[in-house]
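Structures given as structure tokens follow.
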Structure 1
């Protein structure tokens, strides 16, 4: 397999990952003026995981769980990044 074919395969995987990420209910009402192919093409080849991403996912899950159970949370200052 040539280098070009490997890069195209990596790009196709990244496009699929972006499309799967956008299918999450969290992004239902977001309108984008760009395609998943454009996003994937502009990303670097080294994956980056930000701690704020973990916190956002945890906070979103907490809010959705509270909404589903008719509960609420009085404060968000004590959330940990794990």
Structure 2
């Protein structure tokens, strides 16, 4: 008996076109960096440049990856879907 017998194969969702994925990522990262820099500017200005960029990265990347990007993907699902 082959693997596909007796099983209903559901089509896998297609990833969005690369340009849409990239545009959404740029928008989310830009908004988060702008927000974090606005709020933490006094702290970031008191530490060495590389420490400041490390702090910024440590805040923005997890928030983008685990919070904002999933919300953005859900909110923009129709726009992101390939045609």
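The numbers here are math on the coordinates, done by the rules we state, and not lab data. What you are looking at is a predicted structure, and each value in this text was computed from that prediction instead of being measured. Cβ atoms are built from the backbone, for glycine too; each structure is taken alone.
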message: Once FRET efficiency 1/(1 + (r/R0)^6) of positions 21 and 45 (r between Cβ atoms, R0 = 41 Å, to 0.05) is calculated for all of 1, 2, which comes out largest?
response: 1
- prompt: Given that helix-only ellipticity at 222 nm (-39500 (n - 2.57) for each DSSP H run of 4 or more, over all residues; to 500), derived from a single structure, equals -18500, which label among 1, 2 identifies that structure?
  reply: 1
- prompt: Once distance in nm of label points 7 Å out along Cα→Cβ at positions 29 and 53 is calculated for every structure in 1, 2, which label goes with the largest value?
  reply: 1
task: Work out the source of 48 here, i.e. which of 1, 2 gives that when relative contact order in percent (Cα under 8 Å, 6 or more apart) is computed.
output: 2
- line: Rg/Rh (Cα atoms, Kirkwood Rh), calculated, reads 1.24; among 1, 2 the input was structure 2
- prompt: Any idea which of 1, 2 comes out highest on mean count of other Cβ atoms within 10 Å over residues 13-20?
  reply: 1
